[in-house]
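The data blocks that follow each hold one structure.
Nothing in this text is a laboratory measurement; each read-out follows from the coordinates by a stated rule. In this text the structure is predicted, and so the values were computed from the model without any measurement. Cβ atoms are built from the backbone, for glycine too; each structure is taken alone.
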Structure P
Amino acid sequence: MTERISNTVNATLGGWKQKIGENLGQPELAASGAAQKTQAENAQRQADEKKYVDGIGHTVEGQAQQKIGSLTGDKTMQAEGIANEALGAAEKQNLERRYQHH
């Protein structure tokens, strides 16, 4: 299971436990569910932040490869740079899009 799926499942289960605990008058179950949901949401935020930083790293690496490849006439390095920069842009854009909808 991917980290995103695992965190989503845990957040959903935590939310259900919280609602069930509230509806049944069981504050311990409600608190446990709320804690599980919060923990899963925080874990996903951290994973997303890491992926965003990785995207910045790929972008910078790609730009450097393109410049060095251009200076040295290394077309392979330039192509790798274009690919890395595109990968970084895609990683950042996916996360930016996801958080604009929240």
Structure Q
Amino acid sequence: MKTGHDPAVHGAKLEDRNYNNEIFKKRSVDPHDPQQQQAAVTIQSQYRQHSAKSEVKAMREEDAATRIQAGFRGFIDREQVRSMKREMKKAKERKSTYYI
């Protein structure tokens, strides 16, 4: 059963009704008002501060992850060296028992 109703057309009409409204055509900000200028500067500075803090946090987390990975890799490598030394020591002991 066809209704002849296209939801995309209906959605476009609603969007046009909202965004082509007169309210969106006139400016609500006076560029010469010092109070509004100060408010804009405050908002911008707060946003930049928030953005910078987020970036620093991400850098610290990445640095922490790198340090943890490096420490773990060092631990694994030291364990492998210890294991190799034990094997070499056992091999020497086996060789020395053959010559007795």
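Given a value of 50, 20, 8 for Cα extents along the principal axes in Å, for residues 5-44 alone, calculated from one of P, Q, which structure does it belong to?
Clearly, the read-out refers to Q.
Ranked by FRET efficiency 1/(1 + (r/R0)^6) of positions 13 and 37 (r between Cβ atoms, R0 = 35 Å, to 0.05), which of P, Q sits at the highest value?
Greatest value across P, Q: structure P.
Could you tell me which structure in P, Q was used to calculate helix-only ellipticity at 222 nm (-39500 (n - 2.57) for each DSSP H run of 4 or more, over all residues; to 500) as -33500?
Comparing all candidates, it corresponds to P.
For FRET efficiency 1/(1 + (r/R0)^6) of positions 29 and 61 (r between Cβ atoms, R0 = 35 Å, to 0.05), find whichever of P, Q sits highest and give me its label.
Largest calculated value belongs to Q.
To test your reading of the models, identify which of P, Q gives 105, 61, 10 for Cα extents along the principal axes in Å when calculated.
Derived from Q, not from the others.
Here semi-axes √(5λ) of the Cα gyration tensor in Å, for residues 21-76 alone has been calculated and equals 51, 6, 5, so which of P, Q was it run on?
P
Using the calculated result 0.9 for distance in nm of label points 7 Å out along Cα→Cβ at positions 69 and 85, pick out the matching structure from P, Q.
Computing distance in nm of label points 7 Å out along Cα→Cβ at positions 69 and 85 on every structure in P, Q gives 0.9 only for P.
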